[in-house]
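Colleague: Have a look at these structures, which come just after this line.
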Structure P
Amino acid sequence: MSLYSWIAVIVLVVCVAGQQFYLYRVGAETKKREELFKIVTENAADMIAVVDVKGNRLYNSPAYKRILGYSPAELGETSAFEQIHPDDRLKVLEAAQQARATGVGRKLEYRIRHKNGTWRILESLAGTIRGDNGEVTKLVIVNRDVTDRKQAEEQAAHNSLHDGMTGLPNRRLFLERLQNLFARTQRNPDHQYALLVADLDGFKVFNDTMGSAVGDRVILEIGRRLGACLRDEDLLCRPQNDTGIRHSVLSRLGGDEFTILLERISDPSDAMRVGQRILGAVSALLMVEGRELRTSASVGIALSTSAHSRAEELLHEADVAMRRAKALGGGRCEVFDEAMHARAVSRLKLEADLREAMEKRQFRLYYQPIVNLKSGQIQAFETLLRWQHPQQGLISPQKFMSVAEDRGLLVSIGQWVLVQACRQLQAWRTEFPELEHLGISVNLSAGQWADPDLLHSVTTALGKTEIEPRMLHLEIAEKIAASNPKLSLNALANLKRLGVGVILDNFGTANLSLVELNQFSLAALKIARFLIHEMMTDRKTSDAVDLILLLAEKLRLNVIAEGLENSRQRDRLRQVGCNFGQGYLFAHPLEANAAAELLRQQKSASQAKAAGQS
């Protein structure tokens, strides 16, 4: 309470306790009390009122005009209950009767109508005034407007249970509803339900490349579409003998993941039907900032028909089914089964092992040479990541990269790879100072490419190892570069200013326009492995490789052919002007010591050749 409000209450309490306060009593002492009361009430921030036992207004402080908009004349024309909300009048009347009967008022909240028609919430405390016979004749009421505070409390309560972006129920509220539904079904097994988990396909890459602002727009639109396609009145095809009302509850767990609870399904096909509707809603053309985008989703379905001991098990099963849908190419629905359960257990173990690998530094780097096709000399090494698992042995990235990305480990792993690769190159340059041209390339993930700290990470790696920027090349997949050309142009320009070259990896697999390619500051193109593999047997593929080489010549870019396995491929590429090659023809990925030995053999062969010519 404000200072004035407390003064008012103290004055009222003193007067009531002494049973000496009467507004209309004539006398010098009463007049002084009335003057003091007037001073206090007219300057109080809260509203102070005096009413008789019938609810007639005897006095209202000026704060009523400021807070509720009513003049004293307007208030005098109505009873004290006139502006009170109809639903709250009974509890106010009961509180007034209790105060008259006991002489003690209790604090309560009720709604009262503002002159503009809106409802305000008041916190009220009543005191009593007794007459000469000891009976209560009047009530003195102090009212405080707590509307803003109550709205803030309600908003805070709402925010704790709802997603701040979409307004949908969040993970906490979803889990509460899932638990309640699980408990009801435990009591009545005939009431079956389904849980669907929907996750956008490739959204992380999209968000990293297009930017979070565009990603947020997509999430908002997808949330709206999901809500629109989950109308209760036509959600499912009802059996003729089913008159019960089904409900669907849509929630956003975070990121691009949504859940749908379907109550009282009669058959698993009901859930699949809803899943198909979700796929259709998500895949419809999407316009964001004037650009046409298409998205797809993977939907996992778990049914309460299985035996579950905890509600969370159902969520885990739906998540496993969703991941299977993604593994099968996305844009589809999958229902959990026992075989999926076994795979789920295996993935959980892989996730745990991956966290341990980070802690115990079980990652290893291998190096595959990039060879000059004309001279046969090693031009550079591509850095390749491997996981030395204590039980499973050497694991390739294809088996753990998706898990690392899901768990947010890929960027930190990539930074470690960058520093270690630069250190290894510096060690080779120290041992082979004559190899001034020797460089090293490091692959970047979509997350690293979109990371605002990419330039800082590269600069830090160069600074720690003291290698020249020209010796380092970063490889980025064409698909990632093409997904957000504006981001790629900015990143490439920054790296060029630093002196670091960029190789466009897996070239020929994405829809990068010639205009965008011409604008990119690239050092080389790396032809996709499958093109090299098929060019000797397929005329169209061979022509495609020729076109890439012609394009690179016009753009003054070097070309690296990836996946060379035999001399026929090498000779064919050398004839049409390809600069460099990489593949098993020259060497498998090697540990650092084996790569150094390859450099020593090359050095010895060069020295022997020079000695023979002399």
Structure Q
Amino acid sequence: MRIFYFLFLLFHFQGNVHSDKQKTAPFNPDKEKVEIMRVAVQRINLIIDETLSEKGIKYNSRLNDFLFTRRVFVDLTGTIPTYEELVQFVNQKMKNKRTFLINKLLGSEEYVSHTYNYFADLLRIQTKVPGQKTNSALFTGWLKESIHRDKPYNRIVYEMVSASGSMVQNPAAGYLLRDKDMKLDHVAFMTKIFLAKDIACAQCHDHPSEDWTQKEYYAFASFLGELEIGETKDIKMDRLQKSMFAKKEKFFHHPKFRAAVRSKYKNFSVADKKLKELKAEFKQITGGNQFAAFDDSDSKLPLPDDYQYKDAKPGDILKPAFIVGRPLGGTSKKSKRDQLAYWLAHPENGWFSMAIANRMWARFMGQGVAEPLHNVKLEKCANPRLLKTLSEVMVALDFDLRAFSWVLMHTHSYNRLATRKKMEKEDDYFFQGPILRRMTAEQIWDSLVTLMVKDPLRYRQPTPVSLMDINDGWTAFHFIDNLTDEKYRLVDSYTGEAVLTEGRTYNNISTDQTLTTSKGKNQLILARASELPQPAPAGHFLQKFGQSERLFVVGSTSKVGSVPQLMELMNGFTTEVLTSPDSLIFQRLQRLKNPWKKAEVVFLSILNRLPTEEEKNLLLEEMQSASSGDFSDLIWALLNTPEFFFIK
């Protein structure tokens, strides 16, 4: 029976628990979309070619294979390539090998992990939902699965904004639950992210330098006026919900549910007692102690008591109105929030498509076509034609972010060396190449983990089953067994065994990727940033290197150097692990006898390039009598170079 329980665990983590060293299918769009992508590349290239020619600017030098490999790995998977991945690509002689690599990385689980990090920052995702006891695992799992399935970006946004119910019923509701009792702030966050408009000042008064008025702010916020967040027990269930609960409850009486419980609790008397408890738990959950988003027609959002303008009176209820753009149809029979979601994510909403296209361009190029990303002013855009084209490409590709990434990575601009000139905010830039970027905290951490362990995605957060996922006795058991424990957990994807449960010490599981301690004191999980608590706890490597605290959208992350970063690099835990004789790099070195070849492996592993002639001469001199200690020094030195942290 235990083997069936193990197989159940293995196949019901919604893609989160499996070995990521298994081959994944590369990105492979249909012929029609491929043609749209190719034409899009040509359009973008033509615009930038003409602009650079007009300005008398030349493209930067082309990327060689080493720099290209490092860049696309960091940009698409959030980590530098391994030594083996780099050497394999550089040595390939096949035609269009760069396209093949891009397709492979776009289809990888590492892409999902890295893309999740990006949106987790934008959506300010925290493991513990602020102001609640709820864990956000269902929401984060839904988001990761949406990225994995390549769900269109506008569909993701629509589902989040229009979501109703608790995360147990509808995981997308986690987006709304994040800002419980912060309705007006939620509106400001929404416009910054989805419309590239900062209207926050108008929450309290007419904007001093923009067209937004306080009345317009409240008119737009009125679309969320009926939104309420409360416990499900306080919400009147409609006939459809009652029917759904009754349908799901029948699986708790199924023989497979009983078998699942007994496989976990060996003693039959204990198992039978637990059966009753779990059934009661289900009734309690559906009866409602979960926070949920719902619409209440009696709920309104009046103008504040201190409203001071003559165009309305304090306490007035405003008719909902869009802050930018125009109405785009839809039915008035839907809730106001559903009308907002429909308009917001509509392909004809130019501000929406422009906002995400500009953000994606900035992800890979280091700067948006229009800046700042959260408050675009079209009249100040240096290349409005390029911005318009990117927006049109996003719509033509049906908001497929994988396909859009493919387009950007095939442009002339992306395949050039980064511009190292310091750019001021007021400077126009015409993209003769990307701008030199420092890796994010997550990219640095994931790169170091890649250097430390064979499979960085081995330890994963399991995604609990939602109410909608219950379709048999096994999933009924998995649903209730996970929801009775709202703590952060980590699971070994090879075995399905729990590695870590919040509030407990690390489980003593013997694997070839052990959880390591620094001098027997500080415990550190060697897992990707997407699988760690969101955000990382104070003092963690990610926190020291500028990870967002997930409180704000603007200025939430930092790439500024600091003394704690220097100390971490010079004598921190990660450096200690990588310079130890049993690290992955040293394991590769053990197979080699030639000191120069060993040094070459270190360079290719950390900086992803061969040494220059000057470096080679210096190394040859130093490596004549090289010992393992000498290579520890070389590893330490390369990890502490600025080159390791920047994307050239």
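Colleague: For relative contact order in percent (Cα under 8 Å, 6 or more apart), which of the structures P, Q scores highest?
Modeller: The maximum falls on structure Q.
Colleague: Between P, Q, which one scores greatest on Cα Rg over 2.2 N^0.38 Å?
Modeller: Details: P: 1.50; Q: 1.03.
Structure P comes out on top.
Colleague: Consider the structures P, Q: one of them gives 0.75 for FRET efficiency 1/(1 + (r/R0)^6) of positions 373 and 573 (r between Cβ atoms, R0 = 41 Å, to 0.05) as calculated from the coordinates. Say which.
Modeller: On the way: P: 1.00; Q: 0.75.
Structure Q accounts for this read-out.
Colleague: Moving on. Comparing FRET efficiency 1/(1 + (r/R0)^6) of positions 109 and 413 (r between Cβ atoms, R0 = 25 Å, to 0.05) across structures P, Q, which is largest?
Modeller: Values: P: 0.00; Q: 0.35.
Once FRET efficiency 1/(1 + (r/R0)^6) of positions 109 and 413 (r between Cβ atoms, R0 = 25 Å, to 0.05) is worked out for each structure, Q has the highest.
Colleague: Could you figure out which one of P, Q the value -0.35, -1.15, -1.19 for log10 I(q)/I(0) by the Debye sum over Cα atoms at q = 0.06, 0.13, 0.15 Å⁻¹, for residues 197-492 alone was computed from?
Modeller: Working: P: -0.28, -1.01, -1.20; Q: -0.35, -1.15, -1.19.
It was calculated from structure Q.
No value in this document is a laboratory result; all are computed from the given coordinates. Small disclaimer: the values here were computed from a predicted structure and weren't measured. Cβ atoms are built from the backbone, for glycine too; each structure is taken alone.
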